[in-house]
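Chemist: Presented below are the structures under discussion, each in the form of structure tokens.
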Structure P
């Protein structure tokens, strides 16, 4: 069978692209080397606890919000049950030096009023910041359905740090408004303000989780793609994209030798992998060098832990723990000096009384450089000891920041940048893949090969919404951007 389009990679971006194209009547195949679709989003289960590795919470899921519309359009909304986070404080931010705590409420006006109360001398700065967020977010494709379907120009404007420095000299306020850099892995002095606004603007309106977490999103995609007749080839890695005499993709050869015949191809894996899949010489040397040298977001140490009772502070909110207001500017300092993010883990089955948490500490991949050439499950005692010591340090730091957690934590297990590399298929084990920063030109969907497009977090933005938007941008080049946006508007 020959497919109209073959999609390489069954992450959120690939699943979204498949759903869009199948909805327009295309015969679509998805090729995924993992045994299941959306492997990172599904998370994993340990000792009766479900841990989310790719989805913790999202903004824009309020009625009519940007992500809500995308989920409706993709046929997923009725298959998912949203769980609102605490509207009075979906994120708690705590600085150690000086001691400071702030809870982000849902709703722009509620946030404005709380910032006024906390920083009474900075009302002008607060107004200026929120106005800038609204203006910049409105220019982001698919956050605003009237915005131009192009993201490259958005990311060459001022940085978040430049905007904050222009608005205020209050270091605590600047640190507070920078804390959500942890959601996209770029420091305030390098992230384009437009990207920051596109991410935080949706969270400021609402914050939701999903009942069943990321696993429920993956299962909703599976069910809808089956309904739309998409063929999914899991456990079979793509090896080569074949080009026909017309220079267009004519098939994807799998590692086992089988070929999936197609008339076009959307690649949703890491941009560097595109170079490995495409025939030699098809891309210009300058383009190859640009993809090979794209800067990655930081990696991380992770701690997964269990508790016999729900951790009250994390049930409907998250915690951002930072040693100082400036800590978000140094996202690869490691456990000792960097920020720490805490979120809840849920029972794997509703009736089970098993609870837990997940902690993330951004770190540089150099922390595990001595084991770079090792393979999963064969790293020896030295690595095991390192990993155990890392978990101990993370637990101690959590309890130092949050004395209220002492006595609640039972077992703990750790993960390192190598874990992220092996399971996330990112060359450097980065949290969010390729970084979006001022001065770096990230790839766009169109390539110089007709019918070969690129999607994924590197194209538009990190996170679930960024991955989805990248797929909409890629598919817009196939079926027409305005045609897709017209149908999206009908979902309001």
Structure Q
């Protein structure tokens, strides 16, 4: 049994003053594997004050000092890569292959920040003005339960590159992963208070981060409803806010796409991270005259997927993260059937041969209409909705018929035609004939999928303010 009852404040692991205790449940076995005592508002105030004290010196640090810190962090998390991977499998149910990639990605986040900072002019001249790019201040970094280590490290890397100190609040549903990544970051030996980490509820810890005047910026990844609450709370003190929110991504299969190449990418984009990804391509748009062959190819590929033990390197899909998430996805599958979608594969209940754990059958629907819940709402599970179109103009209309616009996918052998389609899609990112992003390119959403951008130069600049000095 793991007992987690400390926060990381001012360079030390300290007991929290909060009293709420949550059980930690294995998503694979449904057994209780530990408990966590959550921090409260008082703990959040201490963390913010520690970050504020540290900021006075850290804001004056030179580029070379920040690069040295980033290198130390990169080495520290790389040394802990196996522990980071294992914690995600144990607590979250992430499959071995993906968590192995994430455990390497966390160190790459710091390597990318080093590259960006090395090449970035923190001082430049525009006309008669001298422009200094200065850190915005103390940053609150809020990470979701479906991507703890990766989100924490990518945000922290940009904040440190900019000279900002941080208070990090991962989801309270990820205490084991948070403990492991915090211990790794601590081993880098950064000055006390440069980053602080605590777990707590949104209504006290999250609210304190959103309203405390010592916090200058909030970088939040999570749901759109929560993002709106944070933005409203932060406006009173004019916090800079970056929001990476809900997605309902479309994969657009054009006429000349090669199914043998495209279908594995499409299904993997839909079911990545056990379907628990804001960028999951959960809607597949196909030409009407190719529907039958696409459905056959999708079903054949889904039938090859292995659902089960996330520790097995051959497993394709593990369990969902929690009982609540399991029931949420089951409800969407039921609603899809009730609203008239045709089931291709999967359906309600656990996969055959599995009688415990939060496992869901990889599910595919066709005959899906735009008004259906499975076509409009983020499911956050391995459910793919196939929709048809007759013209490319109609494909664009269907793809954009959502309040969200985070990421989209296009599959087509003619790259000019694919680029033309990409130019019409309302999304912050469009991937063509691939399912993996460019991690130095800006990432973020349009419409209700977010505000601002992360990664690369755009991520760095989201933690900087421009100061103009003009001499007479």
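Chemist: If FRET efficiency 1/(1 + (r/R0)^6) of positions 153 and 305 (r between Cβ atoms, R0 = 30 Å, to 0.05) is computed to be 0.10, which of P, Q is the source? Before the final figure, lay out each step's value.
Modeler: Numbers: P: 0.10; Q: 0.55.
The value was obtained from structure P.
Chemist: For which of the structures P, Q does the calculation of P(r) over Cα pairs in 20 Å bins from 0, in percent return 24, 59, 17, 0?
Modeler: Numbers: P: 24, 59, 17, 0; Q: 25, 55, 20, 1.
For P(r) over Cα pairs in 20 Å bins from 0, in percent, the value 24, 59, 17, 0 is produced by structure P.
Chemist: While we're looking at this one, here's another question. Can you say which of P, Q returns -12000 when helix-only ellipticity at 222 nm (-39500 (n - 2.57) for each DSSP H run of 4 or more, over all residues; to 500) is computed? Working shown, then result.
Modeler: Numbers: P: -10000; Q: -12000.
The read-out comes from structure Q.
Chemist: Taking 18 as the value of relative contact order in percent (Cα under 8 Å, 6 or more apart) derived from one of the structures shown (P, Q), identify that structure. It would help to have the intermediate numbers written out before the result.
Modeler: Numbers: P: 23; Q: 18.
Structure Q accounts for this read-out.
None of the figures in this text is laboratory data; all of them are computed from the coordinates on show. Computed from a predicted structure; not experimentally measured. Cβ atoms are built from the backbone, for glycine too; each structure is taken alone.
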